[in-house]
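Read-outs throughout are calculated quantities, based only on the coordinates presented, and are distinct from any laboratory measurement. This structure is a prediction, so every number in the text was calculated from the model and none was measured. Cβ atoms are built from the backbone, for glycine too; each structure is taken alone.
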Structure 1
Amino acid sequence: MAGMANEDRLSGLMKSGIGENNPVLVQILGICSALAVTGLVSTTLVMGLSLMLVTSLSCLFISLLRNTIPHRVRLMVQMLVISVFVILIHLYLKAFHYDISRALGAYVGLIITNCIVLGRSEGYALRHGPIASFIDGLANAFGYALVLLCISLVREGFGGGTLLGWKWSPAGFRPALILKSAPGAFVTLGCLVWIVRGWALRKSSAQGATKA
């Protein structure tokens, strides 16, 4: 029974981070990078994977250290742990994937100040065990990466007529160049939030009507 309860709790964490409490669509967090790096699917995938690694591993280590961290310096310790993982990823990209590192610019380094990472470490990892903290961080980062991927598919696909550098559009297709601009990214994100929240509202209304 205890094992089943634990599995249900971890499953609930995954569902919450990816859907019910998605950091971008519901909490409206991480908007800067969501608008800045989604012009190409390739850079979006790298950014999403980087955030998943940083968030999950940071939450894991902070949870392991939670009983030894003095309350007054907890934010400093969290920032230090997050910074270590971000620097390692940044150095790896510069050494082995320089073109992508240059395309992402400062946004990989800015993961250090990403409110999703600090929010999960402060709000969850400091109060829960390492496995649950790891899953919570991974789920929230995956929810963030999934939203970024959807935005980048629209922006690169319809704004440039390509996907991962491959031209998919038929002859005569005119790309919607506004989607490649910052306002286009903002509009795409707004439409995605509107669609998802509208669907969620309809679903909750239907469930309420069924219960009644």
Structure 2
Amino acid sequence: MTLIDDILEAALEEFSEVGIRRTSIDDVARRAGLARATVYRHVGAKDHLIQLVIEAETRRAIAELDHTLSRHDDATQAIEAGFVFLVRFVHGHPLFDRVLHREPELLLPALTIDAGPVLATYRSLIAERLKDWQDRGRISPVNLERAAEAIARFALSLLLTPHGVADADDPRAVAVFAREILAPMLRPIPSPAARDERRGRASRSVRITSVSSP
């Protein structure tokens, strides 16, 4: 880890435990075991430090999301797993979840009436991954920007209103929501293995029906 990584990790821990409003550069420096001047020289003032922490956590989320998606050849399964991961990551994040519940005035404007920049960022990140899927024949041709924005809006809605039919605390409910609502919108193309499995199930069903018939 670099010195900046150490500073950002210390800031994340401090923000999560104490809160953003009550945390100072001195607090971060003390937790990182560094001089205040060193922290200030590397990350600047507190507002810039907050931005750097959020950017670092966003990069971490995207890296973990890509790892989650890479484990699934079937697009529908990848959509389910990816959406469940995104909801769980944000809903259970020590900083985002804490700030939303204990210091909502710092976060709510950026997620509601002033959510344009946040929405644009996540729409772009999601669209990049959808384009890769489309280029590799995993989903049918769709308007990537609209699809990405819909996914981002759904995720944002679950963050702000976590309890409902799609309950953010229930991974199975989130997976069903992704499979029944999001996946059809992207028109996923089954992988060869998934097609073979479906043919096998259909064939077994036909054989069972034939045996059961008088």
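General observations
- Identity of the structure behind 19.5 (criterion: mean count of other Cβ atoms within 10 Å over residues 155-162, calculated), options 1, 2: 1
- Value 84, 33, 30, calculated as Cα extents along the principal axes in Å, assigned to which of 1, 2: 2
- Of the structures 1, 2, the one that 1.00 was derived from, the read-out being FRET efficiency 1/(1 + (r/R0)^6) of positions 27 and 139 (r between Cβ atoms, R0 = 30 Å, to 0.05): 1
- When P(r) over Cα pairs in 10 Å bins from 0, in percent, for residues 83-162 alone is computed across structures 1, 2, the figure 18, 45, 26, 10, 1 traces back to 2.
- Which entry (1, 2) yields the derived value 25, 20, 12 for semi-axes √(5λ) of the Cα gyration tensor in Å, for residues 11-106 alone: 1
- Relative contact order in percent (Cα under 8 Å, 6 or more apart) - highest-scoring structure of 1, 2: 1
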